[in-house]
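What follows is a set of structures to go through.
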Structure 1
Amino acid sequence: MSTCSTDFKLGDLADAADPYATLATLRAQGSVIRSASSWLVLGHKEASEVLSSPNARSGFIGELYKSVLPPGAAREEMSHRINFMDAPAHPRIRKLIVKAFTPRRVETLRPYVADLSRKLLAPLDGDGEVDLILRFTHQVPSLVISELLGVPVEDREQLTEYADRVAGLLGLGSLTPEAMQEAVAAAEDMHGYLRKLLDERRRKPGDDLISGLLTVEDEDRKLSESELMSLAATLYSAGHRTTRDLFSNGLSVLLANRPLVLEVANKKVSVEAAVEEFLRYETPTHYVVRMFCEPTEIGGVLINANEPVAVMIASANRDAAVYASPDTFDPYRWMADPAPPQPMSFALGPHFCLGANLARLEAQEMLRALIESYPTAELGAGPLKFWHTGLFRGLHALPVRLGPRSLR
């Protein structure tokens, strides 16, 4: 089979006025094409094959960070991130995390998330236009992940600031020397805080995930200090930023469709279905990268070992071969029997996101609280402005006119 090629580079997504249109143009050339810097896997079926393949590896990313970052907290964190590990370390660590980060622990947070959402929304009654990211969608995930990890409420904003600054390292290829220096310094600050928190939980364990991670073991092996520090930092950052952006991005589309908002309010459309469409239609993470350890055929194309393979999640989620009318925001697709395959927003295979259940739970309860509290909510004036790193995409602000508060 002949292979299409393109001059497109992953960083070009950051400059695209509509990244989904750019991805659709690429997908029309083929489900697997070669770009200037990597293979691009654009189809849903092909993306599933890569992410589920026993030949796929992500450990080279951790090795890259180890080679380019100076000794210290940033290098320790990025080179030990669980999503940048391969076997045998990855399955060992994941098995230990799952023992502490159980579905039961996540589900017990539902009443807390529901109550927190309503408390944060209540003071907004009577406001005209508010930035819902600033007042709500940023606050809930930040407080929830703090609750889960056992971070004191008074420290959460400081830790969130550290996490946001360190997150710049995920765009390593586009970082200026100044930005890298800033991210490296933030990692030192964040790890200094987390080290104190870990020491405190060793002395006085609680019913939180940090305490749980300190005690889990498998065949007398526990998580190392580097693994614990990286996990704590990764869970805090991913547990806050990704949920904030998936909810805000999706909500901006829903609130632009007044009839659909009413159908959610009247329970014709479930909040679960709406959130699933948030994930599919406006995923905040646009791709992940893998390499194969041996030549592997994907979509009829042979990809050699040790060549970068960018799995374009945002493209797979809009593949017409899997989702009817993929560029239409339609929560009803998730209420059909059978429903289509789940969105690929949390990846697949060995590196399926550990926080997927928590992110869904938070988004569902946030949406339920918002629609029940303000059933006439609608987008504010002016165009929405997105930031895009190429890898991640989110809104700078989400102006919303809430309208009168429901008396229910």
Structure 2
Amino acid sequence: MKILFVCVSVPFPANIGQRMRNCSLIRALRAECHEVVILAFGNEAEAAAARSGLAGLCEDIEVIGEVKRPANHGRLGALFSRLPYGAWRMRSPRMRQAVSERLAREHFDLVLCDDIYLFENLPKASPVPVILNKHTIVTEEFERFVQRQRNPCIAAYGWSECRRLRRLECAACSNVGAVWACSERDRQILLRYNHAVPVAVVPNVVDVAEYKATENDDGRTVVYVGAMDWLPNRDAVEFFVFNVMPELRRLRPEARFVVAGREPPSAFRKRLERVPGVSFTGTLPDLRPQIGQAAVCAVPLRIGSGTRLKIIEAAAMAKAVVSTTIGAEGLSLKDRVEIIIADEPKEFAREIATLLADRQRRLKLGQAARKHVNAQYGIPALRRSLREALNFMRDQRHVLDTAAG
């Protein structure tokens, strides 16, 4: 099959969750002998880097310019739109034209749309089936953000945005040929939008061979991996530093907390690094060395949706992971066997302290997690799920064509 993949950004370098998912999809599709053409927001420098990094995996990579960045009043302007802010900002005549022109001059079997914010850029009557690539339940993620807002003005704006998000998410999921969810949990939520549209589980994965299992650690370092320009990651770090760290340092005075991820805001970094034992790495080309030296990987997320690749990466390196329920949701890792789940700050601290004190226990937990990830969240698992999802769509189209004939 030949697939037009319409992306929010060029999926290389794979240094954030969305790009990691998309890059894995492209690799798996190529391994299944499908052809992929990428159409994305971005500039020519990014396109050139992607053509090199994804050499042999894509037929073509076309960029149509950057996503518009409105002034400070941009969100206010979006209030008068039927679209939520993200979709309003990414609505692009150039992208719509590029999609239409590609479909007019080349034969494609499918269009793969990178979640709901790009949906408005597709033709209203696509000549080929459209699949919606769902990274998260966008409405759920935003609702969790709003629920933690103390500013009544931000909360009021947030609930208004949630209503527009839900309308768009329902409409998008109801007007495509199929939806790809990243977990069975997400699949069940998406089926509520429209039972008539098939929803397949196409999981987030890593290439486990690229993640070396490491058993050596210093017995005191707790690592959190995440881009600091994403608010849920900053919320998680702040929650850990001010709610978990005091109890952890009381139990294990030598414990240190390292935040590994790009672009921490300067004021945020300075404020948190005043707390003893807390440090930031800043932007790094490869986070695996930071994961490798960790005794424990912490995932104290309170906002988010989908499945967290940071957990899959840590597990692939045989690291013990302590996560909140929200952090680990959607993943099939078993609590107390392959991961530790804790939500209350003192409980979270005690679980980490216990692992820091017991090397054999954290090794056993990490090894079990790696085994599970190798079976359920590696490239072979993704290829199987893609094969099943595409075969099902092909069978459905055959049934419809036969009935129409």
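Any read-out appearing in this document is the output of simple, stated calculations on the displayed coordinates, not a laboratory observation. Here the structure is a predicted model, which is why all the values come from computation and not from measurement. Cβ atoms are built from the backbone, for glycine too; each structure is taken alone.
To which of 1, 2 does the computed value 75 (percent of Cα pairs over 15 Å apart, for residues 195-298 alone) belong? Mind showing how you got there, number by number?
Working: 1: 75; 2: 67.
So the calculation was done on 1.
1, 2: which one has distance in nm of label points 7 Å out along Cα→Cβ at positions 59 and 243, as calculated, at 3.2? Walk me through the numbers on the way to the answer.
Details: 1: 3.2; 2: 4.9.
Value 3.2 for distance in nm of label points 7 Å out along Cα→Cβ at positions 59 and 243 corresponds to 1 out of 1, 2.
Who wins on relative contact order in percent (Cα under 8 Å, 6 or more apart) among 1, 2, i.e. which is largest? Don't skip to the answer; put the middle values down first.
Numbers: 1: 26; 2: 14.
With respect to relative contact order in percent (Cα under 8 Å, 6 or more apart), the highest-scoring structure among 1, 2 is 1.
log10 I(q)/I(0) by the Debye sum over Cα atoms at q = 0.09, 0.13, 0.19 Å⁻¹, for residues 203-362 alone was computed and gave -0.24, -0.53, -1.25; which structure, 1, 2, did it come from? Walk me through the numbers on the way to the answer.
On the way: 1: -0.42, -0.80, -1.20; 2: -0.24, -0.53, -1.25.
Corresponding structure: 2.
Could you figure out which one of 1, 2 the value 31, 29, 20 for semi-axes √(5λ) of the Cα gyration tensor in Å was computed from? The partial results should precede the final answer.
Details: 1: 31, 29, 20; 2: 37, 25, 20.
Checking each candidate, the match is 1.
Given structures 1, 2, which gives the highest value for mean count of other Cβ atoms within 10 Å over residues 27-34?
Values: 1: 19.1; 2: 16.6.
That would be structure 1.
For mean count of other Cβ atoms within 10 Å over residues 315-322, find whichever of 1, 2 sits highest and give me its label.
Working: 1: 21.4; 2: 27.4.
Biggest value here belongs to 2.
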